[in-house]
Structure I
Amino acid sequence: MNDVEKIESVISSFYRALSGRADAPRDWGKFLALFVPGAAVVPSSVANAPDGPVKAICVSEYAERLRIVLTRSDFYETAAVKRAEVFGNIAQAVCVYEARQSPVDAEPFRQGVHYVQLVRMGEDWRITGMIWLDASDTRPLPQEYQR
């Protein structure tokens with residue numbers, strides 16, 4: 001596997017770890033292993049508050065929030081890596097994500113753009129940070145990211 005394929009695999013594993021039925025247990029150990037210790041995320045709800053303070057949260061805090069939220073309803077999220085750039089041992093990927101309540105739903109109930117930063121650790125890539133923003137009627141996906 002080349003670097004871009006490895007990065008795509010890490011990102012796919014992130015989305016698979018989140019996806020499932022509300023009553024299905026998630027493998028949080030595997031989820032956290034995708035990140036470097038101390039990795040930070042900036043969820044869409046935070047990035048969408050232009051006048052409010054932007055607060056990155058550590059990935060373990062994010063996982064704790066998800067443990068609760070993902071038990072409320074079925075949730076399936078997928079993404080397509082639209083661009084991955086690698087320079088030495090660092091990389092950034094731009095993904096378009098889609099969330100559904102069932103993997104067979106024709107249309108997502110939410111979609112957006114996800115920026116993922118990664119670092120090479122030995123032969124593997126790990127996530128150092130993520131920020132994302134949901135698309136909306138007033139903020140559609142950029143043309144180059146639409147299907």
Structure II
Amino acid sequence: MIEILIGTIASGKSSYCNKRAEQGAIIINDDAYSISDIQSAIKLCIFYTSLGKDVVIDKALSLTSKSRKRWIGVANSFDVPVQATVFKFALPYEHARRRYNSDNRGLDFVHWWNVALQHSSIYEEPRLEEGFDLIVYNH
């Protein structure tokens with residue numbers, strides 16, 4: 001199975017990934033792969049799903065149908081189920097506060113607030129019509 005995580009900054013995706021990794025899932029996140037290395041991430045996804053492993057896609061920008069399309073296409077190409085796991089969206093201020101207090105990466109609160117506002121402005125609710133086999137809400 002390919003599981004695409006959908007949520008803004010500081011919504012619980014990393015904590016969820018830690019639990020899924022303990023269960024044996026392979027985690028692919030955008031902290032580990034740059035845009036220029038996305039082909040490597042896709043190859044890893046294909047390799048591990050071919051071994052029957054669950055692969056969790058943790059990309060902060062899986063917020064739009066267009067951004068999820070690549071991973072849904074990989075799942076469909078290899079006849080692997082694909083699931084959306086959606087994390088609770090709070091007010092942008094709350095996500096920014098959580099990120100700033102937990103892992104601000106040397107950036108100020110205003111930076112994280114702007115990121116959360118941007119994420120909130122582009123978010124599209126996932127739909128089965130995108131190609132998901134299942135949509136789960138992790139609230």
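Data for the structure
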{"read-out": "Value 13.0, calculated as mean count of other Cβ atoms within 10 Å over residues 81-88, assigned to which of I, II", "value": "I"}
{"read-out": "Top of I, II by distance in nm of label points 7 Å out along Cα→Cβ at positions 73 and 89, largest first", "value": "I"}
{"read-out": "Which entry (I, II) yields the derived value 0.90 for FRET efficiency 1/(1 + (r/R0)^6) of positions 105 and 121 (r between Cβ atoms, R0 = 30 Å, to 0.05)", "value": "II"}
{"read-out": "Which of I, II yields -7000 [helix-only ellipticity at 222 nm (-39500 (n - 2.57) for each DSSP H run of 4 or more, over all residues; to 500), calculated]", "value": "I"}
{"read-out": "For relative contact order in percent (Cα under 8 Å, 6 or more apart) computed as 35, the structure of I, II it came from", "value": "II"}
{"read-out": "Read-out distance in nm of label points 7 Å out along Cα→Cβ at positions 1 and 97, computed value 2.0, structure in I, II", "value": "I"}
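None of the figures in this text is laboratory data; all of them are computed from the coordinates on show. Since the model is a prediction, treat every value here as computed from it, not as a measurement. Cβ atoms are built from the backbone, for glycine too; each structure is taken alone.
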